Structure I
C-alpha cells in the first residue's frame, strides 16, 4: 500500500467494477502488503479474514494454523497435527515426514478439496520451502503469511507466470477499536469484537463433560466462525474442520450442508474409495473430484462413463449398507454454531454425523429443548454466551 492513496486493485467485486482501491485507515499502520501480483477486492477480503483467523487460532491453541478461503469464508481450517494418507496422497506427500505448517495446510485443504480449488491460503507462520513447493502443485490464487523464508518468493514467482498473489501480514498490527463500512450512501460503524476466545467461554456445560480434546476443537471452531459468513456452523475433529456451513438463511440448512460435507470427508477414507487406481494422465484435482463424486452417490450416467475411462479397473462403490456401517464409525466430532440453536433439529441432524459435543451461545426460547435433546442423545452441551455473526 502506498500512503494515503492506498493500493490500486485489479478490480472490485466484479470485473465491471474496474476502479477499486484499498486505502489504509492510518497510513503509518498497515496490516499487510503485496509482495507479488495484483489483488482484487475479494483477494483483499480473503487475505484480511484469513490472516485474522489463523492468527486467532494460533494464539488460542498455540499451534501453527492454516486456512483455505473461498469467497470470504473458509472452505477448511486446521492446526498442525497428524496428516493421514487420504490427505497426503493426492499431493504426493509423505505423511510421516511432512512439516507442521505444510501439514496444517494439507489438513485445511482436505476438509473440502473440491471447494478449495483456486483458494486463497492463509498461514500463521513464515512460509518455508516445503509449503512453497506444495503450493506450486495445487490450484490456488494466493497466500497471506507473516513472512517468507529465503528462496520462497523465487519459488512462488514460478506459479501462474508470476501472477500468483503473495501478501505479507504484519504480525504486530493491531486494528482500531472501531470499524466502519460504507453501503449505499450510509456509513455503518461499530466496536470491533475483541472478546478473547479461551477456556473462560466454555465454563457453562449443562450436559455431559467437556474433554480436553473437545475443548480445543470447540475453540478452533469458534475462531473459524468468527471469520465465516453467517449463519454458520462447523464440524471439527482432531484440530481440523470436517465441514463448514456458511451464509445460509436457515441455521438447520447450515447444519445439514456442513454435515453432508463431514460425511463426504469420512467416506473418502473408505478402503474402496482409496483403492481407486487412476490412469497416469488423470490430473490431480480430477482424482480428488472423482473420489468425492463417487461417495456423494449420485453419479450421472455420463459421469459414470467418464470415471470408468479414468481408472484402471471397474471402480468399487460402497453399498448403502457399507456406507451406513462406515459412517457409524465416525465419532468424537464437535459441532460449533455462531448463533443460538433455535430448535432441537440441529442437534438431531448433527448427531447423525458423529457429533458428541455441541457448543452454541444458548439463550433461545427453546434452549431447554436443545438441552433435553443433547441429554437424550448423549451429547455434551457447552453454552458459550457468545454470538459470532460475521457479514
Structure II
C-alpha cells in the first residue's frame, strides 16, 4: 500500500444520497461502539474514517435477547442489531450466520473481520458479493483453544482464504503466511492502529494508588503465551523503586498459571483487575514509565500499538511480531533473567527512557495512526466496489 501521511479527510461529494455513496457492510465484530476488543475498535475507527470520506457504512452488531433484527445509528454509522440468546462461541457463530444471511440480500461490498466462521462466507462468494476479509493472526495455532476448536478454526481459515476477494494481513509475517493460503496478489498488509495520547489526567492513576512515572504497566489476557510469569519474575527479582501494575482478571484459586504469577509477585506488583474504561486506561498508559509486552504469537498487537501511541518505552518479548511493531530502538527479552537485566539497565537510565519514548512516538507516526490505517482500508476497499456501486445501497438496510 502507498505511504500515507496524517491529514484531515476531505470529502469530495458530501451531498451524495445513500443511493450514490459507496457502501460497505462491516461483519465479524460485536459491533459499535467498541467495548469488546481489537476488532471492534478497528471496525469503529475504520468505519468512522470511511464515513468522513463520504461512504455509507453499515455495521452488524450483536445484541442479547431474541426477536427481530432492528436498525439504528451511532455517530453516523448505520447499525444492524442482530439479537442472539446463545452464550459463548456458539452464540458468536449464530450471530455470524445471521449477519451473512442478512447482508447477502444486498450486493454491497462486505468487510469481514476474522475467519472464525469462514465457511459461512462461501455463500457470499457464491452470490458474487465482493468481500474483503481481515484474516487476523494464525488463530488456529493457539494451544489454548484445544484440538477441537483448533481444527474448526483451521478449516474455516481455508474457507475464508477461498471466499474472500482480497485478504488483509495485519503484520508482514502474517502476510507471508497467507501467501501459503492464497496468491500474493490477493493479500495486502494493513497493520492495526491506535489513538495518540499527548496528555492525560493524573487523577485516575493516583486513585489506583500509583504515582505517575513511578510504575510499569502490563496489560493483557493472563495466559502463558503472553509471558506474564517471566515478566513478573524478572521484575520481582530485586526490590525496585517502581510498582508493576497488572491489568487483567487473575483467579489464583481456580487457575494454576494465575497462581504461579501471584506467588512470583513481589510486594511492588499491583493487581488492578480488568479495566476497560479508556478514561482510566489511557492515563495509566500515558503516565507509565515503561510498558511490558510479553506476547509471543499473533500479528500487530493492539495493546502494543496503543503503548506506542502513548509514547511508552517498551520492553517486549523478542520475536518477529513485536520487533516489527515496536521497532529496533526498544528493548527485548526471552527469559525472566533477561527481564531482570533489561529492567536494571532501562530504569537506571532516565536518558534511555526518554530516547525509547521518542522512538515509540516516531514508530507510531510512521504508519500506525488510525488515519493512516483508515486510508489504506479505503484505498483497498475502493478497488472492490461493485461496478454498479451507485445502486448497491438502494435498500435502507
Structure III
C-alpha cells in the first residue's frame, strides 16, 4: 500500500520550513509521526534538496543506539552536516536520548540547521526542554486516524453504509498501519497488544518505576471501562481496593499522571458554564483509541454511547478545540469546545428517537442563554437532521466527515 498522505499535518511542516524555530511533533505511539517525516522528506527532495542535506535518525532503531547520548548525537550530526545549503535534521522518537534538549538547543543556533523532532509522550515536552527552548519551538500535536482519514484511507465511498464503516473504525482501530491488515482480527489484536505493552512498559512502568504492574493494569482497566463517567481519585482508589488490590490516593494520582503523559488517556475537566470557572472534582477520561479499549475490557455491556462520546471528543481535539465538560446547576453539557473566536456546545447521544431521551439531551442546551452554536450529535439515521430553537441535530458520522 502506498504511504498515506495526511495533508493537514504535512502542510504544517511545509509552512514552517526554513523558519528559525524548532519543529516539535508529539503524539501517541504509532500514530504516523515517522511516516509524516518521510512524506516531508519526499517533499524536500522533490523541491531540489539533496539527500546529503537531510539527516534522519530513528532512535528506536538499534543501529542508532550509540547516538542515545547527547554529546555523541551532536558530534555525529555536525560531522554529517553539509557546508552549503540548509541541513534538515529529523530526530525521530528523541525521548530515548537523555538531555537531548541540550543537543537540540546547540543545533538550533546554527544558521544552516532546520531541526524537526518527534516524541511519543507528553512529558518529553515538559520540564527542562520547555524551559530551555521556550519561545523557540512550535508544536504539532499528531493523532491516529480521524474517522474521515480512516474513511479515505480505506478507499470507501459515501454510498457505503456509514454505520458499517464506523464499526470497522472502532474494531480495526485508528492506527494507520492496521489499514494494511485487511480486517484480519488476529493480526490487528497482536499489533494493538504490541502498542499497548510498549506504552505501559516503556512510557509508564519504566518512567515511574512501577513495581506493582498488576495494580497499574487494574487501574487502567477501571478507567477504560468508565470512559465518559465522572471519576475522582478517591473513587478509583476505592474501586481498586475493593477488588483485592492495595493502593492509596497518592499512588493513583501518580499512575494517572503517567497514563496522561503517555497519551493513552485524556482528562477532561468540568467547567461551570454560568460561573465561568473550573471545577476540581469529577473529571472525565477518554482513551486514545476505541480498539485499544476493547482489547483491555472487551465489548460487554451497552457502552456504545460512551464510545461515540470518546470519538467526538478526540475529533474536537483534532480540530484544535480546548474541550471541557459543561457543568450547569441542573444538568450537564457533554462538551464545551473553546477556540479563540468563541465556544461551541455539543451533546452526544447514541439515539434520540425516544421522545424522553430527546427532551433530556436538549434541556441542558436550552438552559444556556448565549448565542454560541449548539449541536446534538447522534447515530440516528431516521430524523437525523433537525433544528430545535437553534440547536442543530446532526448525524454524528456525517459531522465527523466534515472538514
Practice task
Compute percent of Cα pairs over 17 Å apart, for residues 274-361 alone for each of I, II, III and report the one that scores greatest.
Solution key: I
Fill in the blank from the handout: Working back from 7.4 (mean projected area of the Cα convex hull in nm², for residues 154-217 alone, computed), options I, II, III, answer is structure II
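Read the figures in this text as sums done on the coordinates, not as results from a lab. Note that the structure is a prediction, hence the values are computed from the model and not measured.
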